[in-house]
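Got some structures for you, see below.
No lab work stands behind these numbers, since they all come straight from the coordinates. Worth saying up front: this structure is predicted, and the values here are computed from it rather than measured. Cβ atoms are built from the backbone, for glycine too; each structure is taken alone.
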Structure I
Amino acid sequence: MTHALKQREPDVKIGAAPGPLRVTSVDVLRGFVMFLMLFVNDVAGVEGAPKWMQHFHGKDGMTFVDLVFPAFLFIVGMSIPLALRARTARGEGRAKLTLHALLRVATLLVLGLFMVNMEQRDHATWRAGLFPTLVYAVAILACVRWPRMNLVLRGIGALGLAALAWAYHPAKGGWEHSWWGILGLIGWAYLVGFMVYLITGDRPAVLAGAVALLYALFMADRGGLFDDWALADFVSIGEALGTHTAITVGGILLTVIVQQQGTTARQRLLTALALGGAFALAAILLRRPWGINKNNATPAWGLWASAVTCWLWALFHVINDVRGWTLGWGFMRDLGRNALLAYLIAPLFASLLELTGINAYGDLGDKTVVGIIRSLALATVIMVIAALLYRRGVRTQI
């Protein structure tokens, strides 16, 4: 049996810098969750889609759709120790690591702001679909590493985003940061999760305490502790900085625990199952008074999502790391390695349809079964595109 979380998987990189530490199961899990995200985002526009394929709309409950975003946050956390150890092995100090993290967070927040404000723009001076098409196109240029013309294309992308920000005319005055968008929320959770790991290091007990404190942050927020804080007007303390970050730090905790010196494959599996069980038990105990609710980022929702993601990783760990079954997982794995690119391709496709006035794709969503097949097909096509681009050296790098 391979000690998968100790191994270095070959990875094609541009230039001579050593590649990052890659763990197949983490990449496949990220790809699986990204595929689901692409699917559920598109199937939301399908007429008559079954309720279990939609977000839960009540106050206490969830569907698998409500698990997709927090699962991605958990995987972001799992990746933090792997990425930081790889960079440290290349001789990068804390200052450089922190600068890189801040640049990544800034990029995600900027993209999130654009996505949140997309519906607020003044349509009077823009043809329908033109503004989002330009935003997603230059965002891809700015956030992707390109063979040969990397600096030129990324420079064009960055300047393009700046020009679009200058040209933006909101319908309601000023830029809106009400919830920062999915990418912005990932950015906030990554920032706090990175800081927690930088401070705590590979100490499971301290990380577990950090998870508890972050959920306590949500409770304190609901109790009104931060009502008068200026920060609360800028970002949701209890939700974005509390629950979302707790999920991310939970992912860090899993990686740190299963990477303990001398652990066997059996011990890693049992540890992941046990940690998932602990999250599930905590979710049951904390269901009241806030219930299970994605929109309110309640502790029970975050803990159930952490539990399910733990168990999913255990499954992929056995399949991909222990058994070494890689046949058929290549596209999913490489989608996981190019997740941001895939995430940007999907709305670029939608905005291009709006710009060109092509209604055929949208019309497929008028029939439930055909619409679901349409959404599965779109997710599959984007997965293949992102994976093939990754293999060509065109990959996300922020």
Structure II
Amino acid sequence: MKDFERLLKLQLTERYYTIRELRYGKEPGTFLSGHESNLFQEFKRSAAEKGNPNLIPVELKSWNSAPLFYASASQLMGLKNELFSFLLEDWAENNASFLSFRDSDEITKSRIYSEIEGSLSIEAIPTTRKRLAELIKGTKKPENRNDIIITNMGHAIDFVTKKPSFTPENLFKLYQILTEGCLEEDNKLAPGDYYRNGEVEVDDYSGCPAEKINECMDSLFAFVDAHLHSSKHDYMLPHICHYYLLYVHPYFDYNGRTARMVSLWISLLSGGVVFPSVISEAIDQRKNHYYSALRETRNSGNDLTYFLIFIYSAAIDYAMAYANLDHIEKELLLKGIRWTEAERTYLKKLLISSDRPFSFREFQTMVKVEMTRQGALKVLNQLESYGLLVSEVREKTKYFEINRKALIYLPKNLRKN
């Protein structure tokens, strides 16, 4: 039998290896069997319950006998410290102005746009950022389902930014705002119900049994009330709530969008200043990593460490991207250049996604916008003319790459090369 104490130390001090890596990865070299992997997860849960200082229990009701916890692993703590060190440095260099306040309008629009890109692009209803802004401001009336969802998102952000108390009644109000005019008849809640009255299954995972939802949700409201201004879970609180809502899955539909909005809401109530604002955008750009983190957390018996590592890693990348964009914009203005909002958005997506030279086709994939070859090359050549990209021709194909010299912070994806 494997030495589980040694395995836990490996996760805490080196890297928080996934279950698959512990079973098959050459790097950790552990090669656990399926049975050993299950025993190791049980060992960690038991250690958390017995008071291991490196494994922090989360006081939330578990409906499937798997108590929630996370580890104060060096990888997670390192990411957390990196993010807040960066934010403090940025704050000091920008006359005590927080990045999220400086870019609040763009972050809000990007958050909403990412939600519709991520969940509604399959409907092939085109929505421009200009129209999005008009719908949010109320200068245009909704004309289709996409428009209704945008308008609802704008109203939902208005609702949580007013910082109402996190109560069952107010969560129900938020859900009503988000889903107004959008739910299929089968997905609507029964009159007088705050939560679903039937069973759901998403990605092969069952949601909480309907008869247990009330007690689980009551534990969430009590948990937030107890820790909103406590240092115990520190800046983890919004993201624990995000995961827990997905775990319980209290609605037939719109659980993900509600969970992400709750993350922003809890962050605002606790005095947060930046990263839950960009989470929807980060998730849309990195869906595979998001779903992998959720699966890893579920498969490990609600070990939230995997989900929190994804959140902090994504937050760092987006915080750095916005700081780079602010720096670039100032430099361009000094040269008398005013780039468009679309050009800024394209570069932001490249900063997050690009890790090697790319063709116009790869650019189209990264920015998730349908455009012709001519249109894509026009955008790329324009960014190159600003000094933000460099290029070379290989085998009759033009490849572009981010000009590292134009950046004030080098994203992790570009550090590898």
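Computed quantities for the displayed model
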quantity	calculated
If relative contact order in percent (Cα under 8 Å, 6 or more apart) is computed and equals 15, the structure in I, II	II
When FRET efficiency 1/(1 + (r/R0)^6) of positions 146 and 266 (r between Cβ atoms, R0 = 30 Å, to 0.05) is computed for each of I, II, the largest belongs to	II
For helix-only ellipticity at 222 nm (-39500 (n - 2.57) for each DSSP H run of 4 or more, over all residues; to 500) computed as -21000, the structure of I, II it came from	I
Which entry (I, II) yields the derived value 1.2 for distance in nm of label points 7 Å out along Cα→Cβ at positions 290 and 306	I
